[in-house]
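**Student:** Listed next: structures, encoded as structure tokens.
Each reported figure results from applying straightforward, stated rules to the coordinates on display, with no laboratory input. Since this is a predicted model, take the numbers as computed values, not measurements. Cβ atoms are built from the backbone, for glycine too; each structure is taken alone.
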Structure I
Amino acid sequence: MSTIDLPRPDRGIWPGLATPPRSPLRARIAESLFRNAVRTLPVRVVLPGGLRWGAGGPDAPEMRVHRPEAFFHRLGVDAKIGFGEAYMVGDWTTDRLADLLTAFAARLTTLIPPRLQALRRWVERRHPASDSNDVTNSRSNIHRHYDLSNDLFSVFLDETMTYSSALFDGPDDPLDVAQLRKIDGVLDYAHVRAGSRVLEIGTGWGALAIRAARRGASVTSLTLSAEQKALAESRVREAGVEDRVEIHLRDYREETGRYDAVVSVEMIEAVGGEYWPAYFAMVDRSLVPGGRFGLQAITMPHDRMLAAASSYTWIHKYIFPGGLIPSVRAIEETVRDHTGMRVVEQREFGPDYAETLRRWRTTFLARWDEVRALGFDETFRRMWEFYLAYSEAGFRVGYLGVRQFAAVKQREV
């Protein structure tokens with residue numbers, strides 16, 4: 001049973017979810033903007049009474065708006081949050097969520113007319129102060145997602161319990177094989193071998209630490225998730241490498257050791273943009289001269305990253321509080337300006353993340369009865385279905401990417 005408060009509208013969790021805030025003027029504006037936005041999209045929007053919007057034909061994904069008044073009130077108050085919330089509570093439904101969201105994502109920058117883009121800063125919500133990723137808040141932010149329940153994640157992840165993009169060799173590649181290929185890619189970039197002293201920032205459930213230990217490395221792994229730490233330590237023992245792996249409940253800023261290699265897989269997204277210099281400086285400080293850093297990061301185009309930096313979205317409110325996805329440029333410039341490291345190799349495999357997410361979502365929905373038995377309700381199901389499909393759509397259209405980087409420490413700073 002999860003110990004985290006779940007989005008149950010009848011219990012008043014996340015006020016406004018059960019009953020949308022009322023703003024008739026904003027609702028009318030939202031309805032007009034939404035109708036104009038979908039006018040040329042390859043989708044079908046069906047409203048009560050048979051009214052249809054959109055340019056999609058009979059094979060296009062269909063969005064069924066069951067409660068238009070509530071739906072447009074949510075969009076009017078905050079479109080970036082209200083659209084997802086409306087799906088969570090059933091104001092609209094679809095049988096092809098990822099396809100529908102892909103159609104929206106492909107036109108993301110043009111859905112709002114340019115003349116109205118300038119007004120966004122007056123109506124969009126800002127990040128709450130509690131989401132800032134200082135040492136105290138980081139623990140709370142991680143707790144809200146990764147401590148939901150180890151049993152929940154085990155339902156839809158593969159046997160490696162790896163919660164990041166796999167690296168596929170073909171469409172029939174088993175997910176666990178593709179995940180180990182991804183892990184090996186990061187370890188190879190960091191030159192992890194027998195005798196290497198390795199620092200891992202972000203333990204997950206221990207797959208990378210176990211893989212590195214099996215190469216003969218000694219691993220110190222850091223996490224802020226008590227749930228992950230407990231299961232990762234159990235998995236390390238089962239793998240027979242407990243003599244070469246230590247897992248600490250510790251913030252990366254509190255680490256003082258020196259290592260031959262540092263590795264981190266999709267943890268930088270939770271660091272927060274204002275702390276990227278401190279994050280990379282810590283990696284640099286932890287490496288011996290000539291040491292290497294293997295990093296895997298979700299990325300987005302630089303201009304969109306700058307626009308997203310101050311915007312509070314549905315993903316922040318419900319999935320990853322305090323997060324910011326970096327651009328390749330932001331990573332390269334921060335490494336250059338705040339460390340003695342140099343990026344020497346990188347590879348991009350964004351389409352592989354779309355496939356990873358598709359498989360997770362398919363398994364999550366197919367095994368929903370097991371998730372429900374853990375104490376999660378229907379609103380949670382729709383929330384996670386939306387999260388996984390929304391993310392998949394971003395990778396499908398290239399709004400999001402995923403990349404591995406190799407950096408070498410060349411000098412002390």
Structure II
Amino acid sequence: MKTTPSFAVYALAFGAFFTATSELVVSGILNVIAADLKIPLAEAGLLITAYSGAFAVGTPVVVSLTARLERRRVLLAALGAFILGSFASGASSSFADLLLSRMLLGVSSGVYLVVAFGAAARLVPPEKLGRAIGTIVLGFSSAMILGVPIGIAVAGRFGWQAIFLLLGAVSLAFVFLLYRLLPKLEGDAPVPFRRQFKAIGSMVVVSALALTFFRESGNSVLFTFMTPYLQQLLHYGVSGVGAAMLAFGAVGAAASRIGGYGVDRWGAAPVIAAGVALHAAALLLLPLLAPSPVAGTLLLGVVVFAMFAAGPAIQSYFIQQAPESANLILSVNTSVIHLGLAAGAGAGGALLAEAATLRFHPWLAAGVLLLGLAAGLYGFARGRSLRPAREG
């Protein structure tokens with residue numbers, strides 16, 4: 001079955017939607033799982049930790065071992081493992097079984113996402129790279145808008161196992177669709193590991209990884225506590241929180257597309273710098289305007305927009321810096337993302353314990369983001385200074 005590259009990229013984005021839903025939905029049904037398995041809520045939180053840990057550690061290993069294999073085969077194998085993990089989660093009757101299945105979901109989702117980014121980059125010409133990456137990010141952000149609310153509704157009506165069984169069944173049907181829509185893509189050229197790791201160790205890439213770490217940490221400082229922030233600082237009710245999160249998800253989905261177009265028009269580095277700077281500026285203003293729910297909500301919308309607009313640019317930047325080692329670098333970047341999320345959540349929790357209020361979390365988040373912006377600007381300048389030598 002012959003298909004256009006853009007249609008194949010949208011197919012890859014659907015897979016990102018399924019895998020992202022499996023990651024994000026657990027936070028929304030954690031209390032339901034804890035009650036059903038008769039475990040404390042804090043212990044149930046290990047399901048999120050186990051997923052992130054497996055994602056961070058397992059993804060670079062598997063991506064490296066499969067780098068030379070045909071890309072469609074790797075994507076289908078990752079989806080196969082994801083389906084197995086989904087059905088295992090749905091069939092779990094103990095916390096230990098569910099924990100193990102979450103680890104399988106973490107690794108398979110990470111591998112799928114990294115290989116999908118690399119495959120999308122090969123399916124389109126260089127001048128459309130940003131839009132292709134933005135489409136994959138759109139699949140991920142759409143999970144916030146549709147996947148998580150649907151998952152919570154299904155879990156509430158049929159039990160928490162049902163959402164995982166549904167994800168497994170839908171993904172099983174999607175495997176056959178992806179097989180038909182995605183053309184065969186050769187694996188990476190045999191590049192020695194020494195050369196690949198030399199690319200990862202370059203100051204340009206290291207600076208970008210530092211940007212990722214601080215950016216995700218800053219995001220996590222506030223977004224880990226977004227629901228109580230909306231309730232306590234902006235005086236939202238329960239239904240209002242749901243509506244706000246839905247609206248933020250829609251903003252994020254639109255921003256990922258706009259960010260992708262921006263990369264193709266102006267380049268990845270300017271979009272990253274503008275996005276992170278706008279993000280930090282909105283956070284700095286947030287505590288000052290939080291007494292006004294309307295102003296606070298609008299600023300949070302700016303935060304979400306800037307966060308998702310910069311996402312495709314960062315992924316595109318890594319692909320552009322080291323095309324030969326793109327899959328390995330992207331997998332390392334996903335690991336750094338999850339480390340940053342964990343660090344930010346910890347820092348936010350420590351600040352809450354010390355200050356007993358969420359009012360100052362945006363300022364902490366902004367400070368962390370500015371560290372990331374500094375690292376990114378250094379890397380961009382370093383890259384510009386090295387470009388004449390490479391071209392010469």
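**Student:** Suppose helix-only ellipticity at 222 nm (-39500 (n - 2.57) for each DSSP H run of 4 or more, over all residues; to 500) works out to -29000; of I, II, which structure was it derived from?
**Tutor:** Checking each candidate, the match is II.
**Student:** Next question. With distance in nm of label points 7 Å out along Cα→Cβ at positions 166 and 358 derived from the coordinates and found to be 1.2, which of I, II does the value describe?
**Tutor:** The read-out was computed on structure I.
**Student:** Work out the source of 0.96 here, i.e. which of I, II gives that when Rg/Rh (Cα atoms, Kirkwood Rh) is computed.
**Tutor:** II
**Student:** To which of I, II does the computed value 0.85 (FRET efficiency 1/(1 + (r/R0)^6) of positions 102 and 302 (r between Cβ atoms, R0 = 30 Å, to 0.05)) belong?
**Tutor:** Checking each candidate, the match is I.
**Student:** Given 18 as the derived value for relative contact order in percent (Cα under 8 Å, 6 or more apart), which of the supplied structures I, II does it correspond to?
**Tutor:** Computed on structure I.
**Student:** Between I, II, which one scores greatest on mean count of other Cβ atoms within 10 Å over residues 70-77?
**Tutor:** I
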